[in-house]
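Nothing in this text is a laboratory measurement; each read-out follows from the coordinates by a stated rule. Owing to the predicted nature of the structure, the values given are computational and were not obtained by experimental measurement. Cβ atoms are built from the backbone, for glycine too; each structure is taken alone.
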Structure I
Amino acid sequence: MRADAARNQEKVLAAAEQLFATRGANDVTMDDIAKAAGVGRGTLYRRFPDRASIAVALLDSHEQELQARLLGGPPPLGPGAPPAERLTAFYDAMLVLLDKHVHLVLGTEVGASRFATGAYGFWRAHVRSLLSDVDDPDAIVDVLLAPLAPDVFQHQRSLGISLDRQRSALSQLATGVLSWRGGHP
């Protein structure tokens, strides 16, 4: 990428992150982003065809950092801890990510589009790997990821459910599911 194109991309991403954080991704237009970044619409559309592609680019760095910690970080998030502890740590890390960036995730992962993202595929593979001792892990993996849907997260927060309460509920879910063996706790 040319240096000027890279600078423009950085300006677009910085402007979009600021706008998404203050107004919500659904209330920001591509024109708003172009104006805030100080670039022309053509410059914006050459790199980003829509708001969702900008949100995906913004989320990408945050999600890659979490993915690296899952693959090679210290336990319990990284390898080496029992599955229930790893799932609980994953839930905690995802709650932190959602708390900081739900406005971006809502722009990319709502409804069926959630299942098409590369990040969801990675999260699904990670959680699936923790379910080796569970009957029919393929049937339960998406159920375990459902509480992390951005609209569910935002709805719970709007009801006044704190991060600590969400964390506790998800820890109970992880422990309950992963202590269940062959139909018996």
Structure II
Amino acid sequence: MDLAQVVGGNVQRLRTAAGISLAELAAAGGISKTTLHGIEQGQGNPTLSTLWALATALHVPLGDLLEAPAVAAEVVRAADERPYARGAAVGARMLHRIPVHGTVEVYEVEVGQARQESAAHLPGVQECLLVTGGRVTTGPAEAPADLAAGDSIRFDAAGPHVYQGHEGHNRGILLMLYTER
């Protein structure tokens, strides 16, 4: 996705979430409705000053307009090449990078073979599971992922999600991330 599409999608999403009409945001940002419509369609090439004006009118940081939206679920397989650093005694492979302003809870979990349908958590809650043994299916209910030992997933838990183990001993480390929104 190119920058114009990212910016356009973000402006439209943030405007809709704020309950602001196209005309209201255009006026608040000091641009025409036609220009704003083009930006939202990913067809515009707004200047930095236009982006600042829109961010200010939407009461969001500029980065909220520029950053690509997070994926619904990010799966990292044990065999995937990821950034790796080695010291004298410890080597570390980065699995996920999760910006958070809030609380992180760390759990050791066992996942049985029955399918657990988990209801949506509050907005801003993410789950990150690293499977340490066995095989687990988890993630958003509409698109769960099958994970083996060494695989991990990070997903937005503000929607229905599932957990199901497939072998005798399915274990993992679960991070519950409660971000301030």
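Match the computed value 0.60 of FRET efficiency 1/(1 + (r/R0)^6) of positions 117 and 133 (r between Cβ atoms, R0 = 25 Å, to 0.05) to one of the structures I, II, and report its label.
II
Out of I, II, which one gives 17.8 for Kirkwood radius over Cα pairs in Å as computed from the coordinates?
Here the read-out was taken from I.
To which of I, II does the computed value -7500 (helix-only ellipticity at 222 nm (-39500 (n - 2.57) for each DSSP H run of 4 or more, over all residues; to 500)) belong?
Derived from II, not from the others.
Work out distance in nm of label points 7 Å out along Cα→Cβ at positions 21 and 149 for each of structures I, II, then name the structure with the largest result.
Structure II gives the largest value of distance in nm of label points 7 Å out along Cα→Cβ at positions 21 and 149 among I, II.
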